[in-house]
Structure 1
Amino acid sequence: MKPIVTLTLNPSIDGACETPRVQPTHKIRTTGDRYDPGGGGINVARVITALGGAALPVYPAGGATGGVLDELLSARGLAFRRIPIAGHTRISHAVFETATGLEYRFVPEGPEVSPGEWLEILAVVDALDFDWLVVSGSRPPGLPDDCLVSLLHRCRERGARMVLDSSGPALAATVEVGGLTLIKPSHGEFRALTGLPLATREDIAEAALALVCAGRAEMIAVTMGQEGAVLATGAGALFRLPPPVEARSATGAGDSFVGAMTLALAQGWSPEDAFLRGMAAGSATVLHPGTGLARPEDVERLLAELRRP
């Protein structure tokens, strides 16, 4: 199987730490500091690799922090393809407050990507050989709303499958074209996409099935955190609650879901089983504070729980 290519248009260096309490104006002393390569597609690639698959993360990065991101990926044994840009790669930070169990997440906007840099990104994608492309994460400043449509056309021309985990106008413009293999919006992102209140899981399922029937995507997985997830395919809709876990951080849970589900689909799993694997990976990620992602042993244990009648 060819490596699954993941594209992260707005990557980050993800810092995480713990402190007893977050207070204004005070110097906050932290412990357990760690830094991970981050951004949607990079996280997806990390999960795919951890679960035994092959992935190639592709991303634009620049400045002194761009080099740090490369080092973090190299330290984890991941092959990657970096496209140099002028702007400095962003640094995100998550602070876990041990006294309350709350997590504070600070996420910069990210560097601007120029039209010339965007053309270089497209050229790199054109030169790669893949059957699956995962585009995940936020759209950086400088790119038009329809930027992802170019990637979808490229996938369709070569017979490759495209998985999309994005939001806002970029998601809407790409879904409007149709032909995506999988989209994975959160509940809030799906409300924004459809313009509907979607107050119940039945509402979500109905709206997702309508998009599937219209050819916008083969599969739509809408995640709702502790309230579960809905999968819509041509065969109908499926709802599942997550396994009971003590959530310590939501960072990277959606990316873990996408990575595990995409790998399962690429390996020939049914959409329903791949969906459960995605749910297991998302739940496995929230077990740990900070920017660590799903651990294979946790994924297998939680998947077994989800498969029980």
Structure 2
Amino acid sequence: MYLNRMIVLTIILAYLLISNFGGDVLAQNNNLTSQNLNVQLKEPLIQLISDVVYEQVPMAGYNNVAMKMDILKPEKDKKMPAIIYIPGGGFISANKDSYIQQRMKLAKADYVVASIEYRVAPTVTFPQPLEDVKAAIRYLKAHAEQFNIDPNKIGVMGDSAGGYLAAITGTTNGMKQFDQGDNLEQSSDIQAVVDLYGLSDLTKIGDDYSQQVQQAHKSAGATEALLVNGSPVFGGQDGGILANKEKAEAANPISYISKQTPPFLLMHGDQDRMVSPSQTQILHQALVEKGIESIRYLVKGADHGGVYWNQPEVMKNIIDFFNKYLK
């Protein structure tokens, strides 16, 4: 009797083990079942071409310093418009690694995007940074075939000091005195400008702020003064931005507006604590008075740079603007 029970229990246990094993195998087989994933081709492949030398220029004791750009090139069969991104940095730095998210969004919208470095104060003074920007434009036009660029559709975009350089690049369209260096057979003229919280009148950067801030901008150590006057230790003029008002005015984008000035998009944060929001308003008003197409947005809650400037609402306006004038 005992033996019969043991046999029955053994058979039941074996059955349960076999059943569980079979279930595990079935489950494994189910996990191996593939599912179809349908993909729509909405975004291009984007190639990064880094550290392209667009000019070699003298700077701070060196005869030839390589100025470089990083290029985002969408893989497309057709020729594309190009946008030169000019980084800010208070006139004393120019980091071409900046604004990578915004640059990628522009590249995804079928633009070749070149982020450039340029010479900065106090090792150089105006107009040399502007000459660098124009040299970068001429380089891209000269190598348009290589980078799949339509050389007749070029825009510039910058933030802060880069916005200033974008603006003065646009307002000096057609003025050959700022074309220096290589590829002079190419025009440095552009077709559209996006200026993000840039400077328009270097003598009034702190106008929206306290008297203390306004006085600081009048000092010899203010970076706009270094851009215009240089360092007195190395042969520059001592004093603040008002030490030579004629030189300061010659460095202002509003001094060069002409019929050849392209359309502008200006944007400024209403919480900007570094560059007075009135700076872009000054330029916007001057452009409109001269009959140049210009639109200005005051971005609510936005400071000088930061996360606001990568948001869809901002980028949509920028891309829509470039699409209108470059496509």
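Every read-out reported here was derived from the displayed coordinates using simple, explicitly stated rules and does not represent laboratory data. Predicted, not measured: the structure shown is a model, and the values here were computed from it. Cβ atoms are built from the backbone, for glycine too; each structure is taken alone.
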When semi-axes √(5λ) of the Cα gyration tensor in Å, for residues 174-285 alone is computed for each of 1, 2, which one produces 21, 17, 12? 1
Once mean count of other Cβ atoms within 10 Å over residues 62-69 is calculated for every structure in 1, 2, which label goes with the largest value? 1
Entry that produces 31.0 once mean count of other Cβ atoms within 10 Å over residues 38-45 is calculated, selected from 1, 2: 1
If volume of the Cα convex hull per residue in Å³ is calculated for 1, 2, the one returning 230 is structure 2
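Ranked on Cα Rg over 2.2 N^0.38 Å, for residues 142-237 alone, which label among 1, 2 comes first with the largest value?
When Cα Rg over 2.2 N^0.38 Å, for residues 142-237 alone is computed for each of 1, 2, structure 2 gives the biggest number.
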Check the numbers for mean count of other Cβ atoms within 10 Å over residues 70-77 across 1, 2 and tell me which is largest. 2
If you rank structures 1, 2 by mean count of other Cβ atoms within 10 Å over residues 126-133, the highest one is 2
